[in-house]
Each structure stands twice: as C-alpha cells, then as structure tokens.
Structure 1
Amino acid sequence: MPGPIKTDAIVLRSIRYGEADRILHLYTPDHGRVGAIAKGVRRSRSRFGARLEPFFHVRAVLHEGRSDLLTVTSVDTIATHGALRDRAATLDAAARACDAVGRLFETSEPHPEVFRLLANELGLLNGDAAHARPANGLAFRMKLLLAAGIVPHLGACVACGESEHLRGFSASAGGVVCSSCEAAAFPLDEESYEFLVRTLGRPLAEAPDASERALRQAERAITETAEHHAHVRLRPLLAVQ
C-alpha cells in the first residue's frame with residue numbers, strides 16, 4: 001500500500017522542473033536508485049532550502065503515490081560535501097562517480113554496499129583534493145564492477161587457465177588472457193595488470209597509482225567490461241588523446 005518511505009539518500013542528479021520544482025535522482029541503501037520530485041524547492045521560502053543539491057547525503061521521507069516519481073515530504077542533512085564544490089577537479093570527480101553509480105545501478109534493487117562506497121568516495125573527495133586523481137576514480141569503478149557482479153577475472157587466463165604471462169585483456173571473455181590466447185584481446189602491460197589487482201585489494205582511501213599508460217589500459221579494461229556485461233557506457237576519466 002502506498003505510503004511514506006524513510007531512507008538515507010545521496011542526490012545523484014537534480015533537474016529543474018516547471019516553475020519551482022526539481023526532479024531528483026537519488027541513490028538509497030535499501031531501495032536502489034529512485035526518482036523523486038521536490039515540489040516548490042526552488043521557491044525562496046521552501047522548507048527544503050538547499051538541501052537537495054547533487055552530492056548531498058540526506059535522510060529523507062518520500063511518499064509513494066500513484067506516480068512513478070516519489071514525492072519528497074521531509075529532508076534532514078547528514079553531509080553537504082561542500083568543500084568538494086570549491087575545486088573543479090573534485091567537483092568533476094564527484095559528478096563522474098555519481099554518474100557511474102546511476103548508470104551501473106539504475107534499478108530499485110538494493111545494493112547497500114554501493115551506497116556506502118559512494119558515500120565514502122564523496123567523503124574522500126570532500127576532504128582531500130588529491131583523491132580526484134584518475135587512479136582513484138578507476139579504483140572506485142573497479143569496486144563498482146565488483147558490486148555489480150561483473151568484475152573481470154584477474155587470477156588466471158580466462159581462456160586456458162594459465163597463471164603466468166598474462167599479457168592481454170578481453171572484456172568479451174571476461175578478463176585477462178595469456179600470451180598464447182591474446183589474439184582477440186588488447187595488450188595489457190604488467191603495470192596495468194598489477195594496478196587492477198591492487199585496486200580490489202586495497203581500501204578506496206589507499207588506491208594505488210600508476211603511469212599514464214597503465215591507467216589508460218586499466219580504464220579501457222573497466223570501460224569495455226561495463227559495456228560488454230552491463231551494456232553501460234561510462235564517461236571517460238582520462239582525456240582522449
């Protein structure tokens with residue numbers, strides 16, 4: 001029966017609607033991604049104030065009616081992540097993190113670990129501009145692939161099981177391939193391979209670094225995995241050359 005939903009939420013996106021409303025894309029721990037409307041939020045006397053901007057972590061009450069959109073009826077702020085808006089690099093990194101979550105987890109299926117991961121990423125970006133480097137963004141995306149159940153296989157060649165001479169990557173095959181099976185794969189340097197492995201074994205705050213060449217190969221592996229297995233195209237983190 002339709003009624004109120006009380007939940008934590010992170011604002012992924014906010015879109016102007018009509019004269020005073022906003023359409024919100026929210027990510028929640030128990031209801032996945034949801035759409036909601038905040039009525040009158042753009043009026044100067046709105047009771048919501050500026051608490052429904054992108055990257056805000058809030059505790060909200062949402063009313064479930066007949067529309068596909070929930071209606072925001074109450075909001076309390078948990079974290080504004082205001083400092084990340086002061087720097088172009090952290091603002092861009094936060095936008096790409098929210099966009100990746102919205103694309104890979106676009107349904108109402110609950111993934112509380114994704115909510116915690118995104119909250120952690122925004123907190124790190126808010127606290128330290130160094131976290132906006134591409135290596136951190138790629139580490140975040142690898143953990144998203146893990147949560148989505150499509151993380152590439154890195155332990156051995158996905159074609160023959162060889163555990164050495166892993167020289168290529170094939171998204172269609174599902175991970176790394178050895179030198180004997182790399183005909184349909186793109187080259188993956190050892191540094192790139194080690195970077196991918198370490199991103200899964202370290203906390204997000206301790207994401208490894210690597211050369212630009214290694215990061216480009218790692219990004220290609222992550223992007224092609226998302227495209228092949230989730231039919232999702234992620235926005236690039238590294239500038240196209």
Structure 2
Amino acid sequence: MRLTRAHVDAPLAPGMRLALPDDVAAHLLRTLRLGEGDACVLFNGDGHDYDCRVTVAGKRGGEVEVLAARAVDNESPLRIVLLQGVARGEKMDLILQKATELGVSGIVPVNSERSEVRLDAARAGKRLAHWRGVVASACGQSGRAVLPPVSAPAGLADAVAALPADALKFSLDPTAAACVRGLADPGERTLVVGIGPEGGWSPRDRAVLAAAGFEGLRLGPRILRTETAGLAAISALQAMFGDLA
C-alpha cells in the first residue's frame with residue numbers, strides 16, 4: 001500500500017516526536033482522515049523519507065513519532081535548471097509542478113521585457129513562498145526527497161549572471177540549427193534551458209541571453225506555448241541523457 005508523503009520544513013530524525021505544522025495536520029488528519037496509530041511518511045528535502053506514526057490526532061493539531069529514516073535515490077543524473085519567464089497564475093504553477101516531476105534540479109523565475117506579470121517586492125515574496133509550496137507538493141506526489149530550489153524572481157540580466165559559469169545554456173528557437181539529438185552528452189555539467197514568458201523573448205532579451213552564452217536549440221518546427229516549451233525540452237533532454245528511458 002502506498003503511504004501518504006508530506007513535506008515539513010523541520011529537522012527529522014528517528015526517535016523524535018514532531019508537532020505537525022497546521023497545513024500538514026489539516027491534510028493528513030482532516031482531508032485524509034488519518035488517526036492515532038496510522039502510518040505516514042514525512043520528508044524535509046534532505047534526501048530521506050521518514051516513516052512516522054500518528055500519536056496525536058486532535059481537532060487543533062497533531063503529532064507524529066519518527067520511526068525510521070530511508071535514503072531515497074531517485075534524483076536524475078542530468079542536472080537541468082529551468083530559466084523560466086514568469087507566467088500568469090495557474091500556468092506558472094503548472095510549469096513548476098511538472099518540471100519538478102520531470103526531475104529538474106533548479107528553477108529560476110525571471111522578469112523579462114515582455115513579461116505580463118509584474119511583481120512588486122511584497123507580491124514577489126508571497127509568490128515565491130507559494131511557488132516553493134507547489135514544488136514541495138510535487139515532490140511529495142512524485143516521490144522525490146530533494147526539493148529543487150526555486151530562486152526569487154529577478155531581472156533577466158541578473159538571473160543569467162548568477163548561473164554556473166561552466167553551464168551549457170540553451171534557449172528554445174524553432175529556427176536554430178542545433179537540436180537535442182545532435183547535442184553531446186553533458187556529463188556532470190549543468191544544462192540551463194531558457195523559456196520566455198507568454199509574449200516570448202524580446203530582441204533585447206535575446207541579446208542578453210546571447211551575451212551570457214545561450215545558444216539556440218530547436219525542439220521541432222512549431223512554436224510552443226510557455227507552459228509547454230520547458231516541459232517538452234526537459235522531457236527530451238531527460239530521454240536523451242537522463243533517466244526517462
């Protein structure tokens with residue numbers, strides 16, 4: 001029987017007792033109706049699953065006892081970072097969720113010239129917390145025990161300047177000469193895939209990307225929507241070099 005997994009942002013170790021955060025308690029105890037003595041699995045992103053037993057299931061919260069830790073080794077051997085133009089609402093959630101399921105090692109949201117979403121400092125902080133929650137939930141569903149980091153949204157120039165110096169960087173372009181099938185195996189080098197927002201990259205954005213070492217990458221002859229493009233590219237790269245065999 002598949003046990004329910006839930007993410008907690010707290011240290012975990014066998015033998016300890018943990019008061020469940022309110023959102024986790026609501027999910028496990030009220031939505032899934034777990035009771036005292038029932039089993040569940042918690043993870044905190046350190047690469048382990050922690051087998052737990054519910055010891056308190058009350059209306060105002062719950063508590064679990066951590067019984068054992070199990071190393072989880074299902075991270076992709078291919079390091080893919082998704083550089084994603086910030087998209088509207090549910091589109092961005094979909095991108096984050098599915099990219100996590102497909103095994104990305106990091107997500108870098110960027111504000112570009114044609115971005116339709118403009119976030120001030122207060123809204124950016126709230127959206128970042130929400131995005132990280134989406135990623136944690138996707139890890140819980142997909143069995144990942146390592147959370148891919150989601151960077152705070154930044155301008156395109158600042159975001160590309162912070163990328164690993166030795167990364168292989170690509171931006172999707174249906175007119176580009178290079179295609180996934182023609183790429184050399186990246187080995188341990190990070191692959192960065194740059195995806196524009198709903199309006200695409202502007203000429204100035206493309207100049208910034210080119211100056212940062214991004215190359216065009218063709219993924220078929222059709223223009224893909226922002227919520228499709230990154231997921232298609234991750235899938236193709238994982239099938240070619242990663243663990244989507």
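Read-outs throughout are calculated quantities, based only on the coordinates presented, and are distinct from any laboratory measurement. This is a predicted model, so every value here is computed, not measured. Cβ atoms are built from the backbone, for glycine too; each structure is taken alone.
Consider the structures 1, 2: one of them gives -11000 for helix-only ellipticity at 222 nm (-39500 (n - 2.57) for each DSSP H run of 4 or more, over all residues; to 500) as calculated from the coordinates. Say which.
1
Of the structures labelled 1, 2, which one yields 1.00 when FRET efficiency 1/(1 + (r/R0)^6) of positions 127 and 207 (r between Cβ atoms, R0 = 30 Å, to 0.05) is computed from its coordinates? Could the numbers behind the result be given before it?
Values: 1: 1.00; 2: 0.65.
Answer for the origin of the read-out: 1.
For distance in nm of label points 7 Å out along Cα→Cβ at positions 159 and 183, which of the structures 1, 2 scores highest?
2
Here relative contact order in percent (Cα under 8 Å, 6 or more apart) has been calculated and equals 15, so which of 1, 2 was it run on? Don't skip to the answer; put the middle values down first.
On the way: 1: 15; 2: 21.
Working through the options, I get structure 1.
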